[in-house]
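Please treat every number below as a calculation from the coordinates, not as lab data. Since we're looking at a predicted model, the values are computed, not measured. Cβ atoms are built from the backbone, for glycine too; each structure is taken alone.
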Structure 1
Amino acid sequence: MEARELFELIKSRRSVTPGQYTDEPITQEELNLILESANWAPNHKRTEPWRFTVIEGAARERFAQFMEKIYLENTPAEAQSERKRQVIIEKCIKSDKILLIGMKKSLLLPEWEELAATAMAVQNMWLMCTSLGIGSYWSSPSAIHRMQEFTAMEENEVCLGIFYMGKLKGNLLEGSRKPMEPKVKFIKD
C-alpha cells in the first residue's frame, strides 16, 4: 500500500451506526482480520492490554435485553424515553457483530498507557473495518461499568466500550477537519 492510499483510508474512517448496516453477515475471515489488526497495536512493555468479547448470533438478543435492563435501572422513570429504549435494542439487533472493548490493567505501567494502547487497537480495527466495507463505531454508555454482569471478565479487566459492526449500506459521508497548522508548534532553535 502506498502512503497516499493509507492516508486516504485514514481520512475515510467514520463512525457508522447500525441504522446504516445491511443484513449481510461479516464472515469469520473478516472478523479474524479485524481482531488480528487490533493485536498489532503498539503497546509499552508488550503488555497487550486489549481484550475483546465477540457477541454474535442469538447472543445479540440477550445483550439487547441486558442493555435495556441497565438503561431502565440507571435512568430515572421520568427521564426514560421509549424512543431511546428502542434505539438501544435496535443497535444490538441490527449489528452483525458486537465487540466489548476490554482493557486488562497490567499494573506495570500508568493506566493511561494501557488506555492508549487499547484505543490504538480499536483504531486498527476501525481502519480494517473501513477497508472491508464494514461500518463500525465505538460507544461508551454507562452500562460499560456493569459488563461483568453480562459476561465474565479477567482479574483487573475493565470494559471501555462497545464496538458495533455491520456490513455498510451505501457510501460513507465525507469528513472534515479544521486545518492542522494551528494544532502544531515547531521549536527550531
Structure 2
Amino acid sequence: MCAHELILGEMVDFITGETLVDTIDERARQEVAHFLVEKKGYLKNDIEVRKPITLDIDGNSGTFRVNFVARLKGKAFMIIIFGPGSLVSRERPALAAARLVEDYEVPFTVVTNGKGAEVLETKTGEVIAEGLESIPSKEEALQKLRTITFETLSEERLSKERRILYAFEVLAQRECDEFTCSL
C-alpha cells in the first residue's frame, strides 16, 4: 500500500476472504476480481492474488506483488496488473513480472486501471487486444492452452527483467513514498 492512499476502513477480499485495508485502488482491484469470476468464468481457486516476486539487485532488495495470476491445469496462463492511470506506462514492468513470477514465461499479460485494459502477448510484448471484455475467459484460455508452449528464459534475460521490474516498481514506489512523507 502507498503511504499516500486514503484509508477508508477495512474490506474483505473477494477471492481469499482475507481482511484488507479499504482504499480506492483496492476497491478497483476487487471489481476486477469480481469481473474475472462473474463475467469471465474463472473459479476463485483458479486465481492467485498478490503473488510476491522478490527482487535482489546489487545488494538491494524489494518485493513486487502481482495482483492476479490465473492458473489453469496447473499452469499460470495470465497475470493481471492493476494500476490507476495510464495503461501504456504499466506495460513494460508488467511484462517483466510475467517473465519472473514463475519459472517459465507466463503467456499473457494484462494491464488494467479498472476501466480499461490491454492484453499483451508476453513473448512479443505486443498488445493483442484492448478493453476489459477482451480479457480471455476461462473457456477461451482453456482453448488457447492446447497450443501454448511454456518457455523458460535464460538467466541473462531474467536478470534484465529483474532490473526492469525493480526500477519501475520498487524504486519508483520508494521514491513516491519518500516524496509523500516529506510533504
Structure 3
Amino acid sequence: MSKACNIKKGNVVRVNNRICQVKQIEVQTPSARGANTLYKIRFSGIPDGQKVEQTFKGNDMLEELEMERRSVSFLYQDQDMYTFMDTENYEQYTLAAENMEGQIAWLIDNLEGITALLLEGQIMAIDLPDAIDLEIVETAPAIKGATATNRNKPATLTNGETVMIPEYLEAGETIRVGPATGKFMGRVQIKR
C-alpha cells in the first residue's frame, strides 16, 4: 500500500478493484488553512485502456501492484494484434489494439525505449518513450523573420499524425513529439 502523495506517473495500482496505470497527476493545494492537498490522478485501465480519473487526499492509501517491466521492440501487426519481442530473451508478446488506445500511431519502425508491463508473465500494456523524433512531411512554408513565438501551424509527420508546430519550422526538419500528449516538444538538431 502506498499513500497517494507518493504515487508516481507509470505506477500500477488497483482502483475500485480494477488494475490501472497512472498516466497523469495534478497536485491541487487549497488556499484555506487546514485544507488537505489533493491529488487528481488520471488512470488508464489495464488491459482495456479505459480512462479513469479520481481525486485523492495525500494520506489516502492505494494498493500498488508490482508489474514486471521488460524492454521490448515492436515486430509486426497482424490485423488488430500487435507483436513485441523482448530485447533480452527474444520472447514474443501479443497485445490487442483495444489495449493500446492512443499509442498505435506512435509505433514507428526502429522505435527504441518501449517497455512492456507484465503481470504474471502476461503482457498487460506497453509504455512508449517520453519523446519520439519524427520528420515533418507537410506543413505551410516557413514565414521569413518568424521567431519562436506562440504562433503555430499544423504539420503532418511521417507517422501520419498532425501536430501544431512553431511557424519557423518547415517540411524536412526533424522534431521531437511527446506521444502521450501528441504535442511538439522541440526541434532536433541533426549532426552532420
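State the single structure among 1, 2, 3 that was used to calculate relative contact order in percent (Cα under 8 Å, 6 or more apart), giving 19. Label of the originating structure: 2. When Rg/Rh (Cα atoms, Kirkwood Rh) is calculated for each of 1, 2, 3, the greatest value falls to 3. In terms of distance in nm of label points 7 Å out along Cα→Cβ at positions 26 and 82, the structure with the greatest value among 1, 2, 3 is 1. A value of -9500 for helix-only ellipticity at 222 nm (-39500 (n - 2.57) for each DSSP H run of 4 or more, over all residues; to 500), calculated from one of 1, 2, 3, originates in structure 2.
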